[in-house]
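Pasting the structures in now, so scroll down.
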Structure I
Amino acid sequence: MKQLIVTLAIFPVLLLFLLQIPLSQVNYSRAGLVKDFALAMEIQAEKEGYFSESNLSAVKSGIAAKFNIDPEDVLIEAAPTEYSQRKFKSPFYSPANLLHYKLTVPVERLVAGGGYYGIGAADNRGVIVVERYLQSEVLAP
C-alpha cells in the first residue's frame, strides 16, 4: 500500500516531464519560424536598402497568423524605415551604413504544468528576440 501511495504521488511529476518535451519542441520550432520570417525580412531590406512598411507589416501578419496572436503583439524595431533614409553598399565598414532591426515575439507557455509547480500564467511567458545588423546591397547612385 505504501508503494501505491508513493507511486500515485510521483506519477504526476513524471508525467509533467513527459509533457515538457513536446512543449519544448513546439517552442523551438516557433523560434525557428521567427528566424525564417526575420531572414525573409532581411533579404528584402538588403535589396531595398531600408525596411519598407509593406515588408514589416507582412512579417507581422505572417507571424501573427502562425502563432494565433494579435499583430500588435509582434514588435519590430527597424531603422531606417523610409526610402529617403535608405542605406547604400559601401566597400568599407562603417556603422552608419548598417541596417538594424529587432524582432520580438511573445510566447505564452514555456513550462508544461506551470500551475502544478506554482508558476502563474503571467510568469509562464517569454519572448523570442531576433536582433541583427546587416549591410545594404543597394549600389550608391
Structure II
Amino acid sequence: MEKKTSSIRETKKAYADSVCAEKHRFGSPEYQKCSRRADKQRNLDWKGTPFMSVKKFSKHAKIVGPYNDFEPAKVTDKLAIFGNKIKVKLARESSPAVYVDGNEKVLKQVASVFEDYADEVGMDFNTDANKKVLRLWFD
C-alpha cells in the first residue's frame, strides 16, 4: 500500500502544475499562488512510475489531466485494448511520456494505435529491465 501512495505522490509532485490547473481557475490569485509553488516542485525530467497495469496507470494519467496533446481518457482507452498483455509507466520529459512494456509483436500493435495520436512513437532501451520498451510522447 505504501508503494502505491508514494507513486501517486510522486506523480502529483512531477505534475504539480497540472494539479494547480485542476484545482483553481486559471489566472485567479489562488492559481497564481499554487503555480509559483508548483514551479518549484514539478519535475520536467521525471523518470516516472514503476511499470503497472493500465487500470492503475489511469489513476496517474488523471492526475496529469489534459496536457498539450495528452488526454488521459483517450490514452487509457487506447492502452486498455491490450489488457494484461502490456504494462505501462508514466514519466515526464517536459511533456507527458508513456512507456509500454510487452512482447515485440504487441508493442508494434500499440505503436500502430498511437502513430497518428502521439507526437513521438518509438522504441527505447530500458536499462533497468535490459530490454526494449515502446515510448510514447505527447506535446
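Every read-out reported here was derived from the displayed coordinates using simple, explicitly stated rules and does not represent laboratory data. Computed from a prediction, not measured in an experiment: that's the story for all the values here. Cβ atoms are built from the backbone, for glycine too; each structure is taken alone.
Some points to look at:
- Origin of the value 16.8, where mean count of other Cβ atoms within 10 Å over residues 17-24 was derived from one of I, II: II
- For the set I, II, ranking by distance in nm of label points 7 Å out along Cα→Cβ at positions 33 and 73 places II highest.
- Origin of the derived value -16000 (helix-only ellipticity at 222 nm (-39500 (n - 2.57) for each DSSP H run of 4 or more, over all residues; to 500); candidates I, II): I
- With Cα Rg over 2.2 N^0.38 Å derived as 1.49, matching label from I, II: I
- Per relative contact order in percent (Cα under 8 Å, 6 or more apart), the highest-valued of structures I, II: I
- Structure from which 51 was derived, percent of Cα pairs over 18 Å apart, for residues 57-112 alone, options I, II: I
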